[in-house]
Structure formats: structure tokens, C-alpha cells
1. Hey, Rg/Rh (Cα atoms, Kirkwood Rh) derived from one of 1, 2 reads 1.11; which structure?
2. Given a value of 23.0 for mean count of other Cβ atoms within 10 Å over residues 402-409, calculated from one of 1, 2, which structure does it belong to?
3. Suppose you compute distance in nm of label points 7 Å out along Cα→Cβ at positions 338 and 426 for every structure in 1, 2: which one lands on 3.5?
4. From which structure (1, 2) was mean projected area of the Cα convex hull in nm², for residues 58-169 alone calculated, if the value obtained is 10.2?
5. Kindly point out which one of 1, 2 the value 2.7 was derived from, the read-out being distance in nm of label points 7 Å out along Cα→Cβ at positions 346 and 466.
6. Matching task: 1.20 is the computed value of Cα Rg over 2.2 N^0.38 Å, for residues 162-417 alone. Pick the structure from 1, 2.
7. Mean count of other Cβ atoms within 10 Å over residues 314-321 computed as 16.2: which structure among 1, 2?
Structure 1
Amino acid sequence: MNHKSKKSLPLHKKMKLTDYIVEFLATHGVECMFVFTGGAIAHFLDSVFTRNLQHGDIKPVCVMHEQAGSMALDGYTRATGKIGAMAVTSGPGATNLLTGIACSYYDSIPGIYFTGQVRTWELCQSKQRQIGFQETDIVSIAKPITKYAVTITDPATVRYEIEKALFLAQSGRPGPVLIDLPMNIQWAEIDPSKLKSYKPEQKPPESHERINKKIDLLVKWLQQSKRPIIIGGGGVRNAGATNELLNLARLSRIPVAVTFNGVDTIVHDNPLYSGVIGTMGNRGTNTSIKESDLVLAIGTRLSLRQVKSKPKEFVSQGKLIHVDIDPNELNQLVPTDLSFACDAKEFLILLINRIKKAGCPKFSNWAKQTRKNFEDNPFCKPEYYSQKKGVNPYVFMNTISEQMDDDDILIADAGQNVMWAMQAVEVRAKQRLFTAGAHSPMGYSLPAAIGVAAYCKDSRHVICTIGDGGVQLNIQELQTIFSYKLPVKIFVMNNHSYGAIVDFQDANLGKRHFASSTKYGYTIPDLLAIARAYKIPAMEINSQRGLAKKIKSVLNSKGPIFCNVDMGSRTYVTLDV
């Protein structure tokens with residue numbers, strides 16, 4: 001993520017505390033603010049509104065649900081690399097944030113959240129559950145899924161706490177932070193010139209001598225290698241290191257495989273691109289990993305879905321080198337031969353410079369083999385195009401991939417939806433493809449697309465693909481799209497079920513589709529009628545005839561549009577278990 005340099009605030013004699021916070025955020029480059037109103041946050045929101053009227057440097061967007069706002073903030077930051085903010089009221093307003101905050105925490109996405117709170121004299125100090133109306137100890141609840149969470153009870157600490165929160169959100173392994181603001185703290189009068197600042201602890205970095213020795217050893221192993229492969233994870237993009245990853249691959253002709261969160265770190269028409277790894281990845285790509293004699297995994301946790309059910313056999317014929325900024329992720333599921341607790345960009349720059357000096361073989365023939373392994377195992381089979389009824393999801397994803405412009409952004413939802421997208425969309429040029437990878441809640445992609453569209457200043461398409469189940473979880477945000485005239489292109493991948501759960505029930509529960517199919521408890525409203533009720537144009541695609549033309553017409557439409565893609569009642573996902 002791009003870290004903003006600290007700027008000094010104008011020194012006012014006296015000012016309202018919430019005015020100070022908002023001015024602080026604006027002068028530190030925060031321009032995004034999602035809000036949902038409530039009495040306990042009213043003073044803060046008034047400061048946001050006044051700042052926008054007077055300066056226009058923080059643009060507030062009012063969402064229809066706090067959960068959607070936290071997901072919108074997450075999507076905004078993934079797309080822009082900039083940190084944004086959100087403010088909500090106390091109690092249920094604060095607890096409604098948690099799902100979106102968790103998305104950011106588990107995928108290392110920074111964001112700063114402000115929650116209103118009851119007045120300090122109403123805060124529980126004993127064993128009572130609650131004293132003030134809508135009092136909730138959100139700090140204790142949020143701590144496991146934030147990098148920092150604090151209730152400000154002394155106005156004199158506001159500068160220290162804001163500086164600390166912004167620093168921690170963007171340093172090391174990035175993540176969300178939360179500041180809880182009691183109402184009387186919000187309206188307190190402060191003197192900015194007398195506020196104490198935050199000075200980060202300087203943790204001693206790993207010695208350059210030790211890092212260089214490990215880099216030298218890695219280069220020696222590369223020089224001896226015959227079949228190395230790089231795995232690019234989400235940490236590569238978080239570190240702003242996509243160019244460095246590509247430079248390393250070009251320099252040595254080492255093939256690059258990716259994780260779901262790293263799927264857009266390298267364009268897929270690059271001959272060095274070798275597919276997605278893992279249980280939901282490409283069988284040919286997984287074969288290349290097994291055949292490799294050196295695997296360099298950068299910016300990925302190497303989770304169970306990536307290394308599959310037998311993690312100790314993940315790299316069976318060679319060495320594993322693991323690079324992650326969080327030392328707690330190293331040598332966990334998969335034992336490594338060499339590990340670097342290091343920022344991905346810093347690591348790649350060191351490695352590239354060392355290879356340039358020491359030399360390294362070119363692995364062009366091996367790269368051609370890994371590319372062939374990938375291309376020989378397509379997710380979208382030729383026979384899928386002859387399907388007569390409904391739309392095959394792989395055909396749809398392949399086709400939308402072909403019809404997207406070179407700088408479009410596609411946000412995929414959870415379940416089968418995200419698997420089809422990650423498996424079949426072929427990223428090119430400046431395109432982005434992302435989802436909430438680790439937490440993966442249904443309903444994410446619609447508000448995440450709002451977060452992107454609300455702040456994108458260019459003409460690129462913002463595309464949301466989401467299931468018929470997922471769209472119902474945040475369907476109220478169609479009003480946000482209408483209100484702000486956001487040109488989000490919504491494709492509902494409608495299989496009339498919770499498809500991923502149906503698959504699980506087929507494999508494990510005797511095909512009893514309770515609460516997952518329209519026969520046993522799951523129901524679907526008239527989605528097109530709902531979209532039109534929100535005054536959003538709506539259409540349906542129910543066959544593959546003229547599919548490319550229909551998709552292109554949706555993408556080229558002005559303003560928002562809602563498209564129901566009828567895939568029939570049964571869909572499947574290709575797995576490599």
C-alpha cells in the first residue's frame with residue numbers, strides 16, 4: 001500500500017475534537033469516507049459534512065447498511081491502494097461493521113474505522129452488561145480482527161491515537177484499525193498545539209548481513225535449479241511489487257503461478273504465466289508445482305486451499321523458499337528450506353540486484369512446459385459452448401473476460417461465483433480481478449464495487465459478479481448505486497440455489513439440499529422487479545446465443561445496470577483435490 005508522508009496540521013488555538021480528526025485525515029491523504037448515521041456519531045459526521053462543503057477533500061458516501069460500508073471501504077482500498085475511512089454509530093452500528101473489517105484483516109487491507117460511543121460517564125466500569133443506551137464494548141469485540149482498537153477517553157490523547165492508528169494500519173502487514181469515540185469526547189474542545197504526538201517503536205530489522213547471506217544462498221540454489229517456479233500471492237500487490245515480480249520473471253524466465261488473491265499480479269497472456277494453484281486451481285499448474293525443484297512463494301500464507309490436503313507433500317521434489325512480511329506465517333503448514341520475514345518489494349529488489357551481479361540461468365524451456373501444463377487443462381471446455389439451455393458459468397466468465405476493456409475492474413463474490421471468476425477470467429493489461437479471499441462472505445462484491453465506483457475518477461468499467469443468494473444479502477445497496485448514479489455493471493449468476501452448499505451436500509450429506517435449494521427452504525424473489533423498483537435498468541440473459549453481444553451491451557450501457565444471468569438449476573465447479 002502507498003504510505004502517505006506525515007503532514008503537520010495548521011495550529012488552531014481551539015477547535016472541536018471531531019473537526020480536528022477530520023482535518024487530520026484530510027491532510028494525511030484520506031479522501032474516502034463511508035458513513036451511516038446515528039445519534040452517537042452525529043458530531044463526527046457533521047464535521048465530515050462541513051469539511052466536504054468547505055474544502056471538498058473528503059468525499060462522504062452514505063451507504064444503506066454498515067456492513068456494506070465496511071465492504072465498500074475494503075474494495076476501495078484494494079482497487080486504489082489508498083487508505084480510506086468509515087464512521088458509524090454505537091451498538092448495532094458498530095457490530096454491523098465486523099464482517100467487512102474481517103475481510104480486510106484476513107487479507108491485509110488497511111482501513112480506519114470510527115465508531116460512536118455513549119458518553120464516558122455511561123461506560124460500564126463494573127460487571128453490569130450495559131449502562132448507556134446502545135452501549136457495546138466494540139473495542140474488545142473488534143480486537144481479534146484489527147491491528148489496533150481503542151476507545152478515546154481523554155481528548156488530550158486524540159493526536160497520539162489517530163497517528164498511531166494510521167501508522168499501524170499501513171505498516172508491516174497492513175490491516176484495519178478502529179477508534180471508538182464517546183459522544184462527549186467528540187464535542188470536546190481541544191488546543192492542537194498542546195497535543196502529544198505518536199512516535200513509532202523502532203524494531204531492529206533483520207541484519208543486512210544475514211539477509212544478504214540468505215539471498216546469496218537462494219541465488220546459488222537458483223543457479224543449480226532446473227525447474228524453479230514463483231508463486232505470487234496477494235502480498236505482492238499489497239507491497240506495490242507487481243513490477244518487481246514481473247522483472248524477476250523476465251530476468252530469469254522463471255514461470256509464475258498465482259493464488260486467488262494474487263491472480264492479477266501478472267497478466268495471463270504473458271507466456272510466463274502458469275495458472276492458479278491449489279484445490280480450486282488448475283490441475284496443470286499443480287502438476288508444475290509438484291515437478292518443480294525450487295518453489296519461491298512470495299506474499300502468500302500458503303493456506304490449506306493452496307497447498308491442498310497434504311501440505312508436507314506440497315513441494316515434493318525440491319526446495320521451498322517462503323517470503324512473507326509476517327513472520328508468524330512462515331514454517332507453519334509447510335516446512336520451508338529458507339524463509340524471509342520481509343516486505344515483498346524489498347525482497348524482490350534485493351534478489352533482482354543480486355541475480356544481475358551473480359548471473360542466473362534462463363529457464364525458458366521449463367517455462368514453456370509449465371505454460372503447456374496450464375493450457376492443456378482449461379476450465380472452460382469446448383463442449384460447454386454447445387449448451388442449449390441456460391448459460392454455462394465457465395462460458396460466461398470466458399466471454400466477459402474477452403469483452404472487458406483493458407483497464408476494467410471485476411469484483412467477484414463468494415462460493416461458486418468466485419471460483420468461476422478466478423478460474424476462467426483471463427486478466428490482461430491494466431485489468432483488476434479481486435474478491436475477499438480469506439473471509440469470503442456472501443454479498444461482498446456488490447458493496448465492494450460501490451467502493452470502487454464511488455471514487456474512481458476514470459472511465460473504466462466496474463463489474464460485479466454475484467450469485468442469486470449473495471445479491472440478497474446486500475440488495476439494499478442498489479439504492480446507494482441509484483442515489484450516487486454509480487455506473488456499476490451487476491451480473492447475477494443465478495443458479496436458483498446456494499450452489500457451493502448444494503455441491504457439499506451432494507458429496508457429504510446424501511444430496512439432501514436443505515436450506516440451499518428452492519425445494520427445501522431457499523427462495524428467490526423477482527430480482528429484475530427489485531432492481532427496477534430501485535430505478536436501475538434490468539435485463540436477463542437466459543441462453544448462450546449471442547452471449548458476447550449481450551455482455552458487451554451491458555458493459556457499454558451508461559450508468560448502472562442489473563443483469564440476471566440464468567444458468568439453470570444446477571452448476572458445478574472444477575476442483576483438483
Structure 2
Amino acid sequence: MSILIKTVRIAGFRGLKNLEVMLEQTTILTGMNNTGKTSFLKALQLALGNRQFVSQDDFFIQGSSVSEKIIIDLLIVSIDGDGKRCEDFSEDWEILFTTDRIRNDVDGKAFVPLRTIITFDAIKNSYKTQQFILQEWPEFKKGDIDWFGVDNSKKTSFHFDEVPFFYMDAQRDILEDTKLRSSYLGKMLSKIEYSKEDIKEIEEQIELLNEKAVSSSDILSNIKTTLKELDTAMDTRSEGIEITPFTKKIRDLNKGLTIYYTDRHDSFSMEYHGMGTRSWSSLLTLKSFIALLLKNAEKEKSVFFPVLAIEEPEAHLHPNAQKKLFGQINAISGQKIIATHSPYIAATANLGQIRNFYKEKTVTCGRIEIDNLEPEDIRKINRQVINTRGEIFFSKLIVFFEGETEEQALPIFAQKHFNKTPVEMGLDFVGVGGHGNYLPFLRFAAALNIPWIIFSDAENTPDKNIKSSVQQQFLNCGSPKSETDCIVFVDDGNDFEKQLISDGFGDKIKKAIASLDVYTNDEHREAKEQDRLTEIESYDDDKLYDVITGRKAQYGPAIAEQIIQSEKDLPPKVIALFNKISAILKIEEAEA
């Protein structure tokens with residue numbers, strides 16, 4: 001049996017006004033920049049580790065008001081070897097926590113509710129930290145702050161050596177670690193011990209090695225001989241001069257520590273390797289340090305549960321290395337919370353391990369409740385969404401659609417309308433590959449609190465009723481929003497290409513078709529172009545539709561370019577889509 005920090009609640013810290021996050025043994029934090037991932041890790045550090053970094057800037061600011069205190073609540077539970085919650089803590093953990101700190105929920109399961117409160121002491125001009133054991137663990141309500149006000153109950157301290165907290169930021173570097181005694185590598189090196197017999201034997205070998213190195217070098221021998229002249233100038237009982245190319249005492253071995261990585265032919269010191277290797281190496285020294293602490297705990301028959309907070313383990317690493325490193329971190333003992341911008345790490349993790357941070361007015365955290373899904377539903381989300389469109393973990397808003405023409409044209413229209421690229425806006429346009437494939441994408445976005453809109457065809461034939469299918473998938477995804485908030489349909493009976501034609505863009509479509517014609521030389525153009533233009537001009541709407549749907553990927557961007565270069569407004573349904581985007585992203589006025 002072990003333990004787990006199952007729930008973390010934070011109020012009044014940096015950009016986190018009122019947040020609850022459910023954790024797993026390994027938890028992946030995704031989301032755009034500045035959504036609160038680092039603040040969450042720092043809040044854990046306040047509750048479990050170093051509290052020296054607190055400043056006035058760490059208190060939540062809204063308008064002209066500043067929060068009076070920072071509150072961080074942790075719910076610790078007991079789990080078995082499979083990660084399932086147990087009724088009681090093991091005897092060893094119960095002794096560590098003490099019965100005074102342990103509570104029982106309505107189902108009789110034991111838990112420890114820890115609270116940290118940080119306030120500013122105006123008299124001492126410093127920050128005061130107080131810790132409490134809560135009397136209960138109240139229900140969390142997103143729009144409420146009732147959980148703040150529960151009885152703090154017993155004032156206590158809960159810094160447990162057996163639950164150490166480790167923080168690794170994105171700036172880690174193994175070269176710096178070798179220089180700092182406070183680094184995890186430095187701490188391990190300082191703990192190196194040898195028996196007296198080993199010390200004597202190793203130092204004798206070092207002495208022989210130094211003598212051999214000096215005697216074999218004319219330069220070193222000459223320096224030694226010359227330096228002996230000091231004896232004639234100093235009133236000293238010196239026994240001579242020693243030159244030691246290699247450290248003389250075993251206690252000094254770690255001072256000149258150099259790490260080499262070798263390939264099949266050469267060996268290179270770490271300073272010649274890139275930041276990816278150096279960052280990765282630094283993380284692995286933490287893994288080694290924790291393994292050492294675990295070994296010591298086992299020797300002493302003591303409980304041990306490290307908590308790791310790691311920022312951007314993917315820094316400077318290629319995709320396959322990112323996936324491998326995640327596996328190495330996931331295998332470390334204890335609990336790991338990883339903040340990442342890597343779609344490869346997110347895709348490698350289990351769906352239930354992912355927590356997505358999204359910031360609108362306040363920061364929220366979404367998760368996919370896999371216990372409420374069938375195995376086939378989970379498989380579809382993994383295969384159709386995460387494995388192919390992992391970038392949408394980091395979207396500010398997602399527009400889903402069915403076809404290739406939309407995928408090519410909508411980003412071009414958006415840049416014209418908003419006078420910004422979709423990338424600048426955090427806007428992703430995602431084709432789902434068919435009108436029946438929306439549901440996994442909708443479940444993903446809705447569960448992770450990422451705003452989304454469907455831009456859908458509305459064909460209605462004996463073979464398919466697209467509008468009805470999309471509406472049913474919307475109902476099944478579990479979103480609390482209304483259909484009118486989330487879906488823009490083209491006119492009944494149309495798909496996107498038919499809609500463009502019925503909106504009067506036939507002449508622009510014809511120009512787009514002509515623009516893609518290729519002529520081998522000027523003579524070929526002169527002989528064929530006029531007849532070709534006459535042919536294209538004769539196309540009726542049905543023929544025009546058949547041509548552009550036959551080569552959607554090619555005609556989509558060409559049609560969009562012709563439309564934005566004209567003096568005509570964008571298609572009305574596209575404008576309706578962009579108005580919804582403006583409302584969600586709080587864009588005051590869409591620029592034509």
C-alpha cells in the first residue's frame with residue numbers, strides 16, 4: 001500500500017483564483033502558455049517544499065483588488081498496488097500521519113486533508129505560513145468559494161521527510177548540476193563513502209598514477225625540478241615538491257567530476273553536447289537521486305513517497321526522445337506532475353492522466369473521465385484525435401468541420417477577417433474526416449474545457465442526413481452549451497462547396513480553376529488558354545461543383561484567395577462562424 005495526493009485546491013495564488021485539480025500517480029498538465037501550469041506546480045512547492053520564494057506578486061490580483069491570503073488544500077488518500085483507493089492507510093503511514101490528522105469520508109475511507117495558508121504580516125513585513133488539518137473535505141463548486149470557509153480545525157505542521165518534494169524547472173542543465181552542491185547530483189556526490197581499506201588502496205593507486213604521469217613527461221619533470229628551488233629561498237622543512245595531475249585525496253574526486261558520453265568512435269565531455277542531452281541528463285540524475293533515497297528508506301524499513309514537479313521535460317529533445325523520456329519519468333517511484341507543451345508526451349500518456357488548463361476569465365482545469373466512457377470510445381479519442389491532432393491540446397479555440405475545402409479555405413478567410421493568422425489567435429481548424437466522426441473530437445474538447453465550434457454541411461439525401469447526424473453527436477458529447485452556441489450549419493441541402501456557389505461566388509471559383517491550369521510554354525498558352533477560359537466560363541453550377549469537388553485540396557486555397565482578393569464580402573456562413581469566434585475570444589470587432 002502507498003499514498004496519493006488525490007486532489008489539490010488552490011485559491012488566491014498568482015493567476016489561480018479558485019481551482020481544483022484531481023491527480024493521478026503520473027499527471028500530465030497541458031494547455032497554452034500563461035494558463036497556470038507553472039503556478040500550479042509552484043503552489044505544490046509552497047505546500048510541500050520551499051516557501052522562501054513568496055512575494056506580493058504571488059497573491060491573486062483582479063482589477064484593483066489583491067487577495068488577502070493564499071490557500072492550498074491537499075487531499076491525501078491511501079492506494080493499493082494498482083492505484084485503487086483503499087479503505088485505510090497502512091500501519092506505517094498511519095503512524096507517520098498520526099490519527100489526529102486522519103479523517104474518514106461518508107464511505108468510511110480514510111484521508112488526510114491538509115491546508116496551507118499564506119498571509120502577509122505587515123508588522124514583521126514578511127510572509128507568514130500556517131498549516132492546518134481540516135475537519136472535513138467539502139464539495140468543490142466551480143462558481144463558489146464555499147470550500148475556503150470550512151473550519152481550519154487543528155493547527156499543525158506537515159513537513160514530512162518521508163514525502164519529499166522535488167521541483168525541476170525548464171532551465172535544468174547537467175553542467176550546472178556538477179558545479180552546485182545543492183543540486184541533486186551535488187547531493188549524491190557529497191554522500192559518496194568508501195571503507196578505510198578502499199580509501200587506502202585507491203589513494204595508493206592515485207599516487208602511483210601521479211608519479212608515472214610526471215616521470216613520463218619532460219615538461220612536468222622539468223617543472224618539478226625547477227620548483228624545488230623554492231627550498232633554497234624559504235626557511236622551511238618542506239620535504240619537496242609534488243605535482244599531481246590527478247587529485248591526490250579521494251575526498252576531492254568529485255570536485256573535478258566530468259561526465260562523458262561516447263559514441264562508437266569518440267568520447268565527448270558533456271560541455272560539448274547540446275542542451276537536449278544536458279537537460280535529459282539532469283532529469284535522469286533526479287531519477288538516480290530518488291532511487292538512492294528509496295534504497296535508504298528500504299534499509300531503514302521506512303515509508304517513502306516522493307512528489308516530483310517537472311516543467312517541460314521535452315525541452316530541446318526530438319519527438320522520439322520526448323516519448324522515451326516520459327517513459328523514464330513515469331517509471332520513477334512516487335507521484336509525478338509534468339507540465340508540458342509537447343503533443344508527443346501528451347499522446348504517449350494515458351488519457352486519464354491528462355489535465356488541461358484553460359484560461360478565460362479565470363483558470364479552469366478539464367479532464368476526460370474515462371470511467372464514464374466505453375473502451376471503444378477511449379480508443380477513438382486516442383486514435384482519431386490525440387494520435388493525429390495532438391496540437392489541439394494547446395488551442396484557445398477549435399473549429400471542427402468535415403471536408404478538405406474548409407481545411408484549406410477557412411484559415412485564409414480567418415486571416416483576412418481578423419487581420420491575424422490563426423496561429424496568433426490560438427485558433428485551430430481541424431477536419432474530422434467525415435460527418436460521422438465528430439463525437440470523439442467533441443468529447444475531447446468538451447471534457448478538457450477547450451472552446452469549440454462545428455462548421456457543418458447540411459446535406460439531406462436518402463443516403464445521409466448530415467445535419468441530423470451532427471446534432472445527435474452534439475447531444476451525445478455531454479456539453480452543457482446549446483446547439484446555437486456551438487454549431488454553424490450551411491444552408492439546408494448544401495455542403496460547403498455548394499454554399500459558395502449559391503452565395504454567388506461562381507465567377508471567383510472559375511478564376512480559381514483557370515489559375516491552376518498549367519501551360520508548358522508561351523506557345524502552348526497562346527494556343528490553348530482562350531479556348532480553356534471559354535470552356536470554364538460555360539460551366540453551369542452543377543459542372544462547377546463537380547470540378548471543384550474532384551480536387552478539393554487544390555481548389556480550396558485557390559478559391560479562398562480569389563474571394564479575399566475581390567471586393568465582395570466573405571461568405572455569409574463564414575461570417576456567422578467568425579462572429580461566434582469573436583464572441584468566444586472576446587474580440588471586440590472583426591476587421592474586414
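No value in this document is a laboratory result; all are computed from the given coordinates. Given the structure is predicted, the values throughout are model-derived calculations rather than measurements. Cβ atoms are built from the backbone, for glycine too; each structure is taken alone.
1. 2
2. Among 1, 2, the structure yielding 23.0 for mean count of other Cβ atoms within 10 Å over residues 402-409 is 2.
3. Attributed to the structure labelled 1.
4. It was calculated from structure 2.
5. 2
6. This value belongs to structure 1.
7. Traced to structure 2.
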